[in-house]
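Nothing in this text is a laboratory measurement; each read-out follows from the coordinates by a stated rule. None of the values given here were measured: they were computed from a predicted structure. Cβ atoms are built from the backbone, for glycine too; each structure is taken alone.
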Structure 1
């Protein structure tokens, strides 16, 4: 069972004291959450040892510019620092941090992330909406046994709502819609109580925004399937707690597995929307900050359930942050059950996009093989990038010519946009941006400071793009005729004399590879400038 593989019992936890402790921080629109877990390597599992949460409202952005406000940034950095201190006190070996809707949409989001790295020494990865949905799926799958039954998952955040259809092996649909409890409260609930007119507008807007995602889910349900609905997030947990409060007014300690029924939810919405914020806070389980946004969040859930034809929902306390842990375990090769299929998500996602845009797969795979060979042979001499960066080069090589789908002219620029906005799964926003830029510079001009597409890249990312795109140029030149004329290369660099010699080995011993040699001479100046050496070539 999947959840048996990903959860462990406390006796095992106590016995295995050498297993790594990992923390995952979710920087959301409304709150910052952290989970700290012990990875139980003997079981290929993890067990939760601590949770932290603080409401910071990053989503309260400047209405004119859309920027994260200085006040929200200060609150967020303070909360992240406190999470960091807790994680360190628990001897966390590594802290993984992701940022979602508010940060990825704000013009100064990248600046905010860089300030966290400068002040706290913590790297934060901004993830796309689809990648957020995928990791939510992984988090839920770690805590709910699907039993080979399709499940619908809904996660209502402050700035976005994710809807996922998945089974025990993989997600079938992943969507992220720009409706969240904080965002909709700001736009549609200017005051409380909420009037009939305001409620009608809010419901109509939510239905319009969810229509595409719900239609996609219905189209991917197979004949005879009856999915179950699972809900995650603070809004859903709060609603479940209110609806499951006992006769003595006591909220249950744990609401995992509790149900929310649509008729009861409708009644609760009409009750809550007639109250002021102060009146809502008198209800056990609703904090002041949650009371401000609970109506908008509840309406999203109500409309989603109605549109999907679901009368009840089961609550799952695991979500994005646990999914970040599962994804880390997959990348480390620590999961070998059915979820192992998810470990190849990067490759499968890259190849899916290559197919979507009609990429010449044999050619792109030869280019990728040559590029990785050059990467490996120059490691320790011309660069020191690790295997995670190596994979970015592979993806860029596979997709470097995807821009032909739009036009041959300036196709390298089209490749950049198709990759950048193509929703590659398994990558962070920064990694996707890096891949897109490596592909962008496989021909024509080298990276320049004035280029707009480089502005949000960190200094390290720019270095990766400059060096790996130079290697990619050489690889592209070596398959100029797209027939696999060159089967292998050997590269020897003498850093003392600043010279580098490339020996190529033709597939056909009688082929002089004249066009490949010409192409390499044409493309090599960028390589020579980037690494400050002269490149010569001979036939092996």
Structure 2
């Protein structure tokens, strides 16, 4: 067969393939015949100094940050995700002995907040990016308002207000989604229409041949192998993965995005594996030595420290060890001890369960540090250890969580749907309100999240960074969570943070990590709860 005829046959096959670009559920059908998808060569990554200046001028910004990898970012400290509050002076010292500052929610000011319409924000973003030639042809905008909501102790709505209107762009390559930290443009407009935050992280790509790929039915089998025995694939689709610009890749090849649920019913983090016929599955990293049942963490309440846990290859998540290590390493570099870090079969449900319930030992682990970071599969009612461990069981239920009655301030759960608006007739506040026994915040997601090898490190860096000019100041805990999620998740993913409101409307929505800015006192939810959520 001639080269021309072979290419024509290939692209005819590809046309049929793209007509069924995804398979969902057992009843779905898809082509089994191998076809080809393009490979894309990276011509350049990130923006030049002149292009960064052009973005600055186009959006009327005082400055922008051009990182070494070429990504451009901006955040206006005075307006980015700002929630109206009033300083009420010193609060009760933390159990570490550290001073605290009380902040009162200004509910009336919150009710007066307004945001520009999504149509206006989209128009401003498109016109500004086109005007400087920095809107890729394959980018499609969606706009959504970031919201701050309050409910009372009986779960009745008190207030809901927009903090900004964010325009995020989704990308495709010949109709196939391009997703990842290296395909990210997002502009957030404040209530006056000024830019409060900006992220621009893209590569210039050119088609450079093609590669034979498996059909979607074979892709489902590959996903099943990658996700492991404890996960049932529910969706398989073609995708191109755009790693962070800091990863100096020279080409992008097609992959499969694997979605599923595990035996606990928890939604799994979406994982991407290669779609090429000869692609290899991700190889698991180093394995921790088995953890002894009698292994106990030192019990500290007089120092600032963190801990981490996560399920990796045993639950179909190949990069958990990398992600958790990136979180640990950043804290270690800042001189903050990592008290414990358990992975895979060493990550136990009892470490998060209150001792009021059979087998619970959170006073030794998750509630014995100031911040706990977790990565794994989750659902609106908890997170899962299925396929990895069963100490004391495979699922940490929201009903078994009582956090902050010992030490922990911030429970940061990189998992799916924990803070989903409503599930099973119960709101986020109803499901997780009982967990707040001194806890300041739960940081997590409203939607399914995507597996990441770098989220933990980015989150930690935003918390801990040292000021350098205007742009390198530490972020508030909830802002750091939002920005790390914006950096690593597609536009379809909604991040969220919730916390309690105590007597006199005292709330910890503006907490920084210790020694990086004000932190509120431990607060019980006598008045109600707050939640902030926004698009990535």
Structure 3
């Protein structure tokens, strides 16, 4: 039986240097060579999953097809390799310890004492192999969160060491490390990376490759220095400079001959080489001149960069705009400022379109409701995602049905008109504070109304999209909302859950919201149809 290969991507010097994009790019390159790959993310936090972490704290929560609430890097893996991520593709320290403790309580260790070493690394190895088996991958790429030298990472590095000591020809380590360029010196420095390599040595691991992240390509002298420190051939020191877009990264790696060297190191033959469509897209992006301006009216702008918080939304906008030969100019608009001064809503006039993305909690929602109403009245294309659909429904009820205090029970438990209400299966969960992993999560089917904007966009009558929510349009208000002109163009197969709301095209160029998250299914080479229809409406407004 042919053995699978394992590639571990670890970080050096500091976090947020692009390990996720590097891991996704490695997957893409190997896939283009004809190999079946799987990407896996291992996070160090003790949370069971990312679902209970604030987006402004840790970035977007990405939802897999089976409902796993995971780190945003799973989104990168899906966008690069066009593969579906599931629970097996995601691991946290919390999951590992919870399973080891469960097994101990069930006497599954046969009365032995259970210890951090080796039992925790063994559980990590079991999960890595479960991911490989589930995906039937020939090469499994595991990205470790954090950086070498952090104590939280030690059990994971030990798991890698154990796997490598048993099968050295099948386990490889890629160190993604940062090369700083002090402004006063004006030259790259390799010393921090050398220390990262030493940290790896201290746990019994050698890097097989070093990806040199920097603002510019690694110089020959730097490559030679790192090569000597690591005792690696210089061709395994790969330059990874800043690029125009993340989709340039696999193309850039290929310029460094990374794919061929990687296969040689793994002891594998090239079966094919087809990165043509991807390379064409990466080259096309740089040449686009025309702009379309999209305003994202959100609330998670204070603690972390908007790019991490709304990464899937940003990439979905990019995919569709590029497909239509436009470059998106994304404007970040904090919804809270509209609550203090409605005059500030006039700034929306300069936009070609507005997106209200997902979110939780009351803060900023009144500003979103005002923005949705303004977009409706001024005929500005509006696209609501999850919370954004609920916001447009509340706004419609207040301003068209004249239900001035209409709201969601999430935002106001005492509202006299709960047009958005808690889903029935969520009531007891909320009452018992059972929050983690209990929302309506993952892929569910949706039936589309013939002739609607939604159905026209998809070009089919039944779709499947990913969800993450506890609240839905209250069925008691559906009839009056529909009589007033709001069209529920997407519903669950039993007709009980409203999945898409829109205004007819004769009333508005694009005023549509989805209870699901279409951004999770957009891909660079196959943009999401709803985002594409929205961008088309934005371009028409611009013209």
note = The value -15000 for helix-only ellipticity at 222 nm (-39500 (n - 2.57) for each DSSP H run of 4 or more, over all residues; to 500), derived from one of 1, 2, 3, belongs to structure 1
ask   = When distance in nm of label points 7 Å out along Cα→Cβ at positions 260 and 284 is calculated for each of the structures 1, 2, 3, which structure yields the highest value?
value = 3
